[in-house]
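Asks: So, here's a batch of structures to check.
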Structure I
C-alpha cells in the first residue's frame, strides 16, 4: 500500500465535524467574498504570531507581490532572493518591474547565506540597480537568519520581506514567523503546514501604513469605497470558505506543530548515522514543512528513492533545479562567486513523508525503506 506524502485525510478526520459546521455557516450566510470569517481569521493569525496586522489574500505568490507593491519596489530596483527555493519568491520581482538577484544558501540550514547576500548586493549595484529589498525564505519550515540579514539590509537601506510560505508558526529567538521583517508573507496552499482546501495566503506587518496600503492593493487599489480607486491594485481576496476552514485548522495548529517535532525527532534518531539530517540552530524551531535529508551523492539519492518507491514510500526532491539555472531566470544577476551550494543541494537533497499524523508504525516503514 502506498503511503501518503502528506496525509490531509487524517487531519480532516479529526476536524470534519467542525469543518462541516463552519462551511455550512458560510453557505447559510452567503457572504462568499470577504465575509466576516476573513476578518476573524486575520485577527487570530495576528494573535498567533504576534504581528500587529494580518491580511488574507488569494495565495502566497500574491502575498509577496502585495508586499513589493506596498514597499514601492519597481523598475530599476533589485530584489535579493535565494536561488534554492520555489519560483514564486523570484517571480514576483519581474511582475513589479524589478530584477531578482540570486543569493546562495547555507549548506546546513538551506537558508539564505548572509555573506553571499553581501556579494550579491555589490553585484546589483555594479549592474546599475538599486538594492531595494531582500526576501529571505523560511525553507522547509525553518526560519532564515533574520538578525544577520536584517543588519545587512539596513546597512544598504533595504527592506526585508520574510517569505514564510513554508514556515509560518516557526520560532526565531522567541519570535514567531509572521512577526519578522518589515512585511512577512505566508501561503495556505493545501500541502503547507497550515493549509486550506484551495489557494490562500496572507501578509503580516507591524506598520499601520503598510497594512492600509496592502488592504487597498488586494482589492483593486480601493479607496474609501469599492468604486473609488486610489492606486493600481490586484484582485487578491481570500475566499470566506477558505477563511472558515483555516479558523478551524488554526485552532489545532499549535498541537500539530508539537506533533511534527516528535515525527522529526524520530526520523533524526533513526537516520542521522546514515545521512545528513536537518540542522536546527539554537534558539530556532521548525514547523517541518518538509523533512529533508542530504545524501552523499546523486547516485545515493537515486538508490534511496528507488528503494522507497519499491516499498510504497513516496519521496520528493525539493528542488531539483535551482532558480538561477532555470530558463526563465538564467539571465538575471547573481552572487559573482557563484551559487555552488544551491547547485550541490539540488543534486543531493530528498524529502520524506512528513505530517502531524504520521504514526510510529508507518514511520518505521519509511525509515526501513530509506535505510535499505
Structure II
C-alpha cells in the first residue's frame, strides 16, 4: 500500500488541493508530499500566464475564504453602472461588464484595472476602442462587438447620437466609439451639404380657372441638425408639402397671362413662403425655381392661334410702315426731279445703266443722244 503521494507545482503554476472534492489549500510552486493511502487527494493546476480564475468555487472562496483570496488573488468587482477595463502588463486584455465579479491569480502577469462609469462617460478613447475591437471574445470578458459601438461620421455630415431612442448630442465628422452596456445606442448621419428637392406634376388652377401642370425645383441645407430633429420628424416630407402649399397659393392668385409673362414672380412668392415657414426650424431653403408650366392640349392650341394672330398683325403693321416709307420716298424723288431737270436726266442715265446690265449687246442708231431722246422725251 502506498502511504504517500507526491504533487508537483511548476514555477508558473498554482495548485488547488482537494480532499474528497473539498478545498484544502493552495499549493505554491514546488514538490509536495502528503499521506494519502486511500487516494482521497486531488490536485488541480492553473497556469498563471492565464491569470483569469474561472472556477465553480469562486463564490465560495469570496464568501468563506477571504484571507486566502486576498493572499493569492486580485479581486475585481463592478457595479451596475460600472465596467472594468483589464490590462495585462499595461495592454488592454478585455472588458468586464456591469455586475461582474472575477478573480485573477497574482504572480506572473501584472494585472491593471480601470473602472469606468459608462452611464456618465459613454465615450471610449479611440486608441482603446481599436485595441478592444481586435480582441477575440472569451470568458470572463464581454464580447467586443456587444460591449462597444464604433461609428465613423463622414466629411460634410453631422452624427446624431441616440441613447435609448433619445437624441443626446451631435457628433462631428470622424471616428467615434461608445460603451453600449445596458443601453441601445445608435448614430444617424445627416448630410449638411446643399440638397435638391423636386416637386413634379402639380395640377393647379389659375385665378382664371385654367388647369396647369407645374414642375418646381428647390435646394436646401441644414443649419442646426439638432433643432431640425427636435422640430421635424421627417424634414424632407415637410419641405415637400410646404413647397406644394406655397406653389398653389402663388398660382391660384394669378391669371394665366400673369403666370406666363413672369415666372420669377412665382419663384419669389414660393421662396418667401418657405422662408417664413422654416425660419426657426434649423433648415434653410436656398433657392426655389419653376422649371416649366405645362398647359392642357386645348389651351395650347388656343395660345398658338393667339400668338400666330399677333405675329400676323405685327407683320402687317411692319409691311404697311415699309410701304408708306417707300411711297413717301418716291414722292420726294418725283418732287426733286420735277423741280430739277438735271436730276431727272441722272435718273434716266441710272435706268439706262440698269437696262444695259441685262442684255448681251445693243446697237445704237443716231448716236447716244438720239437714243436718249427716243427713250425719254422731256416735256416742259
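A short reminder: the numbers here are calculations on the coordinates, not readings from a lab. Here the structure is a predicted model, which means the values were calculated and not measured. Cβ atoms are built from the backbone, for glycine too; each structure is taken alone.
Asks: Comparing distance in nm of label points 7 Å out along Cα→Cβ at positions 107 and 139 across I, II, which structure shows the greatest value?
Replies: Across I, II, distance in nm of label points 7 Å out along Cα→Cβ at positions 107 and 139 peaks for II.
Asks: Among I, II, considering only distance in nm of label points 7 Å out along Cα→Cβ at positions 251 and 267, which has the greatest calculated value?
Replies: Structure I gives the largest value of distance in nm of label points 7 Å out along Cα→Cβ at positions 251 and 267 among I, II.
Asks: Then there is this: State the single structure among I, II that was used to calculate FRET efficiency 1/(1 + (r/R0)^6) of positions 219 and 331 (r between Cβ atoms, R0 = 30 Å, to 0.05), giving 0.30.
Replies: Source structure: I.
Asks: Moving on to the next point. Given a computed value of 0.98 for Cα Rg over 2.2 N^0.38 Å, which structure among I, II does it belong to?
Replies: I
Asks: I have 21.9 for mean count of other Cβ atoms within 10 Å over residues 211-218, calculated from one of the structures I, II. Which structure is it?
Replies: Matching structure: I.
Asks: Relative contact order in percent (Cα under 8 Å, 6 or more apart) computed as 23: which structure among I, II?
Replies: I
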